[in-house]
1. Work out percent of Cα pairs over 21 Å apart for each of structures I, II, then name the structure with the largest result.
2. Supply the structure label, taken from I, II, corresponding to relative contact order in percent (Cα under 8 Å, 6 or more apart) with the calculated value 30.
3. With distance in nm of label points 7 Å out along Cα→Cβ at positions 54 and 70 as the yardstick, tell me which of I, II scores highest.
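All of the numbers you see were taken from the coordinates with simple rules; none came from a lab. In this text, all values refer to a predicted model and were calculated from it rather than measured experimentally. Cβ atoms are built from the backbone, for glycine too; each structure is taken alone.
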Structure I
Amino acid sequence: MEKPNRLKRELHPMPDFVRAALTAKKLTAAYDARPPYQRNDYIGWITRAKLPATQQKRLDQMLEELARGDVYMKMAYRAKRRY
């Protein structure tokens, strides 16, 4: 069961090209494991880029960070343990 959303920021819908990239790289579970604010920040950051090349660069950074698992927006990130 999904937790209720407590974000106070504007919610950004996931574009199809981001969903396709997550699926292709098999990173959907890593994305879903991130806190809602991080998922929303990533999508907003990617979609605010005006040039397609910038969107792709940001998407590539998100995918790399998800694959590593210990980085969020070039900052150290440690996932909370779930018991």
Structure II
Amino acid sequence: MEWEDYSFIIRGKTRREIFLSLQKPKTPSQISRELKISTTHVSRALKEFSDKNLVKCLTPKEKSGRVYKLTGSGEKILDTLKNSGN
């Protein structure tokens, strides 16, 4: 696990909430509704996570309704987050 990526996630409350919501594959709209966060903020966080190889898009050819899930690296960070109580 990259501790810099862990630090990046826990430094932002919204990023942390979005990351924790990805325990199952979801669309940005699902995350937005679930957390009551704008879709713009969710999409920005997913892009940042994707750039860090923490999430991947399962439906990249779709224009809307793209489904995202954690990568192996993302799952390791999720486990650490859940075990640390953050």
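1. Once percent of Cα pairs over 21 Å apart is tallied for I, II, the winner is I.
2. Only one of I, II returns 30 for relative contact order in percent (Cα under 8 Å, 6 or more apart), namely II.
3. With respect to distance in nm of label points 7 Å out along Cα→Cβ at positions 54 and 70, the highest-scoring structure among I, II is I.
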